[in-house]
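In the part that follows, the structures are each spelled out as C-alpha cells.
Read the figures in this text as sums done on the coordinates, not as results from a lab. As the structure is a prediction and not an experimental result, all values here were calculated from the model. Cβ atoms are built from the backbone, for glycine too; each structure is taken alone.
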Structure P
Amino acid sequence: MSQDKRHLIAKRISEELEEGQVVNLGIGIPTLVTQYLGDQEIYLQSENGLLGIGPPPEEENLDIDLINAGKEPVTYLKGSSFFSSADSFALIRGGHVDVAILGVLQVDVHGEIANWAVPNQPILGVGGAMDLVTGAKKVIIAATLFNKNGEPKLVQNLTYKTSGIRRVDLFVSDYAVFEFTEDGVKVVEIIEDITIEVLSEKLGFELDYLSAVPMA
C-alpha cells in the first residue's frame, strides 16, 4: 500500500477523536495519527511510560532516548508526564484510556481481533495488546484490508491467536470503514472507488451498510 493510503487511514481515524481524550497509539499506521491532530488537546499515551506525546521530531530536536513503545523517536508536549511501565499499565487496566488505536493481523466479523502472533513464526510476546483491547473504552483498528499476500484481514473466523474476546468498535482500512455491532460487521463508509458488492466478493462474504444510505 502506498504511503498516501497509510496517511489516508491515519487522517480518517483522527476524525474519530475528541478534545481531551487520552489515546494510545499502536505500532505502524496508528503512529501517523499524530500528524493530523491539529490544535486539538488530545493526550497521547505510550505504554512504555509517557503521557503527552507530541508530533514527530525534526532532525535538529531528535532525542534517541525519547521513544514510544514501538521504539520510534517522539517529542513531548508541555505538561507531559513520564512514569514507569507498571504505572502505564495501571492506567490502561484501570480504564483511563479513552481510545486505543491498534494495528491488526486479523479481525473477525464480530470484532474479535488477532494482532500479536503469526502461526509458525517466532513469538516475541503479546506486549500491551491484550491490556489495551480489554482496558480501553474504545478500540479502533488501523490497517490495510488485505495483507501482502492478498489475503483479507477481515475474516469470518480468526485463524491467528486472539488478542481478547472483547469486540472492537471500528476498523478503518484503505477500502472502507467498518463498525462492529451486535448483528456483526457493518460498512460505515466506502473509501476506495469500489462498490459494496465487489468488496463483498473480495472478502468472501456479504456486507451490509450500517444505515440505509451509504456515507460519502
Structure Q
Amino acid sequence: MTRLTLFDLDHTLLSGDSEMAWGEFLLARGHLDAAIHAERCADWQRQYREGTLDVPAYYAFQLSLLTPFRRHELEALRREYLSERVEPMLTRRSRALVAERLAAGDLVAIVTATHRFLTEPIAALFGVEHLLATEPEADAAGDFTGRLIGEPCLREGKIVHVDAWLARLGRRWEDFDQRWFYSDSVNDIPLLEKVDRPVAVDPDPRLLAHATARGWAVLSLRDEEGLE
C-alpha cells in the first residue's frame, strides 16, 4: 500500500503552539513589550479559533519578531527556545505515531502555517524530512526582511503547498492508495476535506462538530507526562 501521511504541527503533533511559545520565550528574555505582546497574542488566538484571522497582519507581526536580530543571534536564541519551550510540548503518542508511519514507508510531511525558521528544527525532532511551512524572506546575509515568500501555508494555502511539493517529487495525489491528514483546527478543513483519511486530533470545538457530522476519525495525541 502506498500512503501519503500529512501532519499539522501546532496543537496536533505538539501539545501547544510553537509560534506563541516563541513570543513567550522572547518576552521572558526581555525582547518584547509585555502589555503589547499579550494583547496582540490574545487577539490572534481568538481570530484563529474563530477562523477570522487577519492573515497579512498576523504574519507581519510574527515576522517582526525576527527582524530585530541578526541570523546568528536568532539561531542561538532558537537553540534555547527548542530546549525550554518546544521539547516539553512533545508527547510520546505523537512521536510514536510519526515513527510508525515513517517505518511503514509512508511519504510523510509536516504541513504548518508557522514559518520555517521555527519549524524546521521541530520537524527534525520528529525525524521528518519533508516540511511544508510558511516561508520568511531572508537577504543575502541570511537576515530576515519581514516579508514572506509566496503564499502562506494556511487554510487553502496548505493545499497549494502540498500540490507544489508533490509536483517537485514527481508525484500526484492519485499515486497514493490512502491520503491522511491529522489536524486540530477548523482552519485546516480545506486540506482535511481534500484527503480520504481525515483525522481530527484533539480538535477545537468547531472542528470537532464538523468531524462528528462527517464521521471523521477523532484522536488524542496527548499524554500527561509529555516526552520522557
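Here are some notes:
- Which of P, Q yields 24, 13, 9 [semi-axes √(5λ) of the Cα gyration tensor in Å, for residues 75-114 alone, calculated]: Q
- Value 17, calculated as relative contact order in percent (Cα under 8 Å, 6 or more apart), assigned to which of P, Q: P
- Comparing distance in nm of label points 7 Å out along Cα→Cβ at positions 99 and 147 across structures P, Q, the highest figure comes from Q.
- Origin of the derived value 16, 49, 30, 6, 0 (P(r) over Cα pairs in 10 Å bins from 0, in percent, for residues 91-194 alone; candidates P, Q): P
- Given -4500 for helix-only ellipticity at 222 nm (-39500 (n - 2.57) for each DSSP H run of 4 or more, over all residues; to 500), calculated: source structure among P, Q: P
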